[in-house]
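Every number in this text was worked out from the coordinates using simple rules, so none of it is lab data. Quick caveat, the model's predicted, so the values are computed rather than measured. Cβ atoms are built from the backbone, for glycine too; each structure is taken alone.
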Structure I
């Protein structure tokens, strides 16, 4: 649960990939993978990024972690109550120090673990890199403690990843992310590669760990049912931009952007007798290398008017209850009556 203290502030983040052509690698343009994204994550909170594949969710998370260098913008991380550093501007030495307070959980537990390293070596690697523990005995004790935290028996720490199931491997990956007890964790679709029954167990584990240690998550996902259960606030992305941002409760009950409504219409209801009509979007997702003028969503939007083709709508507050501000990037967000999941 968030305590209201800003931990991470992303301001006007952009990540453009250069497009080239031919033998001489002639530059022909840019792919706007992340295009002017801004949001804040508070201590102890879970903020979800959702949207179709290719919308820039994972790229945003990797820019925050500096796995990719942003093209522009700021990523302010509050190392304590008084000091904040811009991760996008740090050199390698300073970045290494800040990374002790940040962790990452990857999507695929089968490819995120080195098959040549034992569980002990995998989880102990952050201690070796940052030189926080030098004694072998102390390191073994710490790895055993981390395995118990993710509900695995420490007796297996000398085994290799191939000896474990997908859910167990993801628990090992979570233990590695928690090794230095970070304040902030990017969880990049951490349950999408797992069986449904295992997904529930991993989500419950992540929630219990958060309640106990009060770190924050940036939760990247496309499964809206998972997002509704796990997140406090949700940012909806479309072609590199955030088009709606509010609490999970507000977004699922009263979306303000037509794209959000279309996403929610695809969520099946448990009772087959009460299925609502699916909103089918026409056309193709906008090309981030050659996006349309105005609102990127207007070629697929059933409410689009001339202004949508000419002027890009800013992400502005469009109402909300006290303590639950609601932001949307739509010229007609205040006028439209859109339906949510419930």
Structure II
């Protein structure tokens, strides 16, 4: 009887120990599960902006030693890209990549860096972003529900089926599609007839004569194979008509939920990702010029004097109205002109 009682006692002890170990292991596993941030964007997997998202995500994981990760959803697979900023504002989405000029209708200051002649090459854009200009833009962005973590600038070029675009007079009478309202206003001031065509229809529009010329990112000139329908390309180089301002932005709601160390890590990851994105856009621009030349397209870059002619036109036709409409922006333009 005693032996039987002892066996029961040991069996009970073993059961408690076994389940204690199992339960303890469960809680350890739960504690080790990383936080996952939802990161959405509208571009296809492998696009330069998708690579930027991946590089940022890798840096976040590195700086947090795996305790914080990002799940990237490319190509609008998580939600309609038009709903991303509203989702950020509510905290339903954690991160996205956003062209700041998309929101200039609600916060006009977010369009300042996309004006013609403001950012002739990406490095200048990054330097401007570290000044009071970037600070004011960040404040405007946060009003809409997005906190910038990283800045990027995408060089743009102008392709034409009719003539090489070097001076404003070359745009007279051309049916033109620009990348944003700001740059279209510049070309319209030069004498172009602005024609609105969706991105996916640009190739056909150039082929059929609906468009004579188009401004778009160097990366898009490659991905859309526009060399099949163009004859001339004014490549960005150091004298781009514009460099589209773009950013990795986080929901202020999501940012507030992170620990101080995690907040520091995502800010570090953002800063680190700027360098990789800059290297990528520079490589794409170089590749764009090379590929188009090999395809028999006449490729040229604006000279200092030609670029200054466009900048002078921009100052009169787009900078001046902007200063009149957006209070306090005159001081920001002064900073822009001083930044090299």
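A few points about this structure:
- Origin of the value 24.9, where mean count of other Cβ atoms within 10 Å over residues 115-122 was derived from one of I, II: II
- Answer label among I, II for the case where helix-only ellipticity at 222 nm (-39500 (n - 2.57) for each DSSP H run of 4 or more, over all residues; to 500), calculated from the coordinates, equals -8000: I
- Parent structure of the calculated result 23.2, given that mean count of other Cβ atoms within 10 Å over residues 91-98 is the read-out and I, II the choices: II
- Of the structures I, II, the one that 23.0 was derived from, the read-out being mean count of other Cβ atoms within 10 Å over residues 107-114: II
- Taking Cα Rg over 2.2 N^0.38 Å as the criterion, the largest value within structures I, II is that of II.
- For 0.93 (Rg/Rh (Cα atoms, Kirkwood Rh), for residues 99-218 alone, calculated) the corresponding structure among I, II: I
- If relative contact order in percent (Cα under 8 Å, 6 or more apart) is computed and equals 24, the structure in I, II: II
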